[in-house]
Structure 1
Amino acid sequence: MLQPLAQKRVLLVTLAICFLIITGLMFYSSQEREKEIWAEKVFNIALYPFQKALYYITAFTTDTWETLNQLAALKRENYQFRQQLSELTTKLSQLEQLKAENERLRDILQFRASSSLELIPTEVVARNPSNKSATIVIGKGKNHGFTRNM
C-alpha cells in the first residue's frame, strides 16, 4: 500500500497525463482534416450527454439570471410609475378644485353683471350651524363699507 504522499503524487501525475492527452486531442481536433480519429469519436460520443447537460444548465442559469435582472428593473420602473401616478393624481385633484373655483367665480361675475346693486366680493368666514337664523361672518368690515346687522 502506498503512503499518502505517494498516493497524491500518483493522482497528480495521472491528472497531468489526462490533461495532456485531452489538450493534445483538442489541439489535433481543432485542425482541419477529412476524418476523425477513433479516439475522438469515442470521446465525442462519451462526452456528448455531459456537454448537452452542461449547455442546458448554462442556458437555464443565464435565462434565469436575465429574467431576475429584468424583474428588478421592472420593479424599479413600477415604483417610479407609482410615484408619478401619485403626483399626477394630486395635480389632477388640484386642477379639478381650480376648475370648480373658476366656474364658481364665473357664476359670481355673471351675477354681478346682472345686478343693479353695488357688489363687494368677500369670503364667508363662519356660518351659524343652526338654520334658525341665517347668520354669517364675512371677511370684510367697516373699512370696506359694511356695518353691523346689514
Structure 2
Amino acid sequence: MAFVNEWISEEDMEKYHIREIREKMVADRGRPDWVRDRERDMYLMQVNALGRDNEYETWLLYARGKYAAVRIYCAGSKRLDDGTLHRRWRFVEFHKSLRCPFPEPPQEDLPAIFRLLEEALSVYGAEGMRAIEPAYPGEYFVKTDPVVYRATIEPEKK
C-alpha cells in the first residue's frame, strides 16, 4: 500500500496518541489529517505552520515506532511539462524544544527520512485532505482540480 491522505479517525487518535502530541507541539489546525501508509505503519502529519513563504513548518514523521520531528519549508513550485507540480522543500533542522517530546534521529538516518518525506509530501500535495473534502459538514469548501505532485527535499543552503 502507498501513502494516502486521510482524516485521522478516533481509533487512530488513541492508538498513536495524537491528542497528546498535538497538545505538546501546539498543533491545533482544526480537524486533524495526515498522509498515511497503513500497511507500512507510517504517517506524516503537519503540526505547525506559519503559512508564509520560506518560513519553516514542523512536520512529524512516524515510521514503525520511530518519530522524527522535522522543520522544513517549501522553497518553490514549478509546473513540469507532464503537468506534475514539483514542490521543492528545504530541510532546516530537527525540531528541538521543550515542547517536542521526540529525540533527534541519528544523522545516518537522514537519507531514509528524506526519502520518506519526499514520498509522503508528494501525496500530501498542497493541502492534504483539505483539498479533497471539507473538514466539517456544512463548511465552505471549493474543491480544486486534482493535481499530481512530486516533492523533493534537500538540506537548507547555509
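Only the coordinates and a few stated rules stand behind these numbers; no lab work does. Here the structure is a predicted model, which is why all the values come from computation and not from measurement. Cβ atoms are built from the backbone, for glycine too; each structure is taken alone.
Here Kirkwood radius over Cα pairs in Å was calculated and came to 26.5; which of the structures 1, 2 was it taken from? The value was obtained from structure 1. Upon calculation of helix-only ellipticity at 222 nm (-39500 (n - 2.57) for each DSSP H run of 4 or more, over all residues; to 500) from the atomic coordinates, which of the structures 1, 2 produces -26000? Only one of 1, 2 returns -26000 for helix-only ellipticity at 222 nm (-39500 (n - 2.57) for each DSSP H run of 4 or more, over all residues; to 500), namely 1. Each of structures 1, 2 was scored by distance in nm of label points 7 Å out along Cα→Cβ at positions 56 and 72; the highest score is held by 1. One of 1, 2 was used to compute P(r) over Cα pairs in 5 Å bins from 0, in percent, for residues 48-119 alone, and the result was 3, 14, 24, 23, 17, 11, 5, 2, 1. Which label is that? Among 1, 2, the structure yielding 3, 14, 24, 23, 17, 11, 5, 2, 1 for P(r) over Cα pairs in 5 Å bins from 0, in percent, for residues 48-119 alone is 2.
Computing relative contact order in percent (Cα under 8 Å, 6 or more apart) across structures 1, 2 gives 22 for structure 2.
Using the calculated result 5.2 for distance in nm of label points 7 Å out along Cα→Cβ at positions 40 and 80, pick out the matching structure from 1, 2.
1
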